[in-house]
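Read the figures in this text as sums done on the coordinates, not as results from a lab. No experiment lies behind these values; they were computed from the predicted model shown. Cβ atoms are built from the backbone, for glycine too; each structure is taken alone.
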Structure P
Amino acid sequence: MYADQETIRRILTQSGDTWAVVGLSSNQGRAAYRVAEVLQRFGKRVVPVHPKAETVHGEQGYPSLDAIPFDVDVVDVFVNSDLAGKVADEAVAIGAKAVWFQLGVIDEQAYERTRAAGLDMVMDRCPAIEIPQLA
């Protein structure tokens with residue numbers, strides 16, 4: 001079980017409002033674009049993290065997590081499962097409070113490492129589906 005309701009609630013309501021969305025670009029056809037829009041609607045600051053470092057939804061983008069010059073509360077991961085573990089490790093390294101792997105993004109070893117480092121983590125779920133249920 002990689003997503004108990006208590007952890008989901010804690011990340012969405014208590015972990016903080018600055019979410020780095022890894023894989024977010026200006027491509028409106030991608031799920032990350034739509035999920036970021038929902039997160040903003042619920043009061044989250046969405047920071048795009050993508051090699052293009054584009055401004056998306058009015059927020060300056062950055063090419064990597066360690067390039068963000070301010071604290072990040074939650075790292076939302078929209079990359080393939082084989083790349084997700086590296087992102088989770090980077091989230092730990094920058095001092096994030098939580099990591100969220102999107103639907104279909106699964107890396108059990110990354111989950112265990114991230115939890116062992118003291119971060120909350122959800123895997124294979126979507127915050128845009130979960131957050132309206134808490135409102």
Structure Q
Amino acid sequence: MFLGEFDRSLDPKGRVVLPAEHREELGESGYITKALDPCLAIFRPEEFEKVMARMEEYARQGSDHRRRATLVSSGAHQIVPDRQGRIAIAPKLREYAGLVGDVKVVGGNARIEIWDMQRWYDVHPQEQQGFDRSDRDLAALGI
């Protein structure tokens with residue numbers, strides 16, 4: 001599982017240092033692609049294969065589905081962290097996610113998410129970082 005929330009910055013070459021905990025969990029390589037939320041997602045190779053298999057089934061449902069599936073696969077790149085734990089993020093992916101300077105690296109259970117810092121707080125305002133105690137869906141999950 002990928003867990004936690006970490007503040008990072010992109011370097012001038014568009015690289016970000018992954019947290020040590022995430023590097024250990026990721027292993028030697030992974031895949032980065034556009035996520036539905038306005039962020040990027042990094043998957044372990046075996047998890048990415050599962051996602052892409054589901055996308056292939058999804059693409060068979062029609063031209064709109066196929067177009068969306070192609071958006072995911074066309075933006076995907078393999079990543080290999082260097083010795084310092086940095087990964088290079090392709091310019092088109094940085095543009096999609098609005099990544100310029102400060103970023104948030106977030107554990108998303110089966111994936112790592114990389115958010116523009118301001119966008120993270122726009123979507124997840126600090127005053128709403130708690131839970132609604134009446135949320136039955138979360139309660140049913142044991143949270």
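Supply the structure label, taken from P, Q, corresponding to Cα Rg over 2.2 N^0.38 Å, for residues 67-114 alone with the calculated value 1.26.
Attributed to the structure labelled Q.
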Worksheet item: Which of P, Q yields 1.3 for distance in nm of label points 7 Å out along Cα→Cβ at positions 11 and 75, as computed?
Response: P
Worksheet item: Thinking only about distance in nm of label points 7 Å out along Cα→Cβ at positions 83 and 107, which of P, Q has the largest value?
Response: Q
Worksheet item: Ranked by relative contact order in percent (Cα under 8 Å, 6 or more apart), which of P, Q sits at the highest value?
Response: Q
Response to the item:
When P, Q are compared on volume of the Cα convex hull per residue in Å³, the highest value belongs to Q
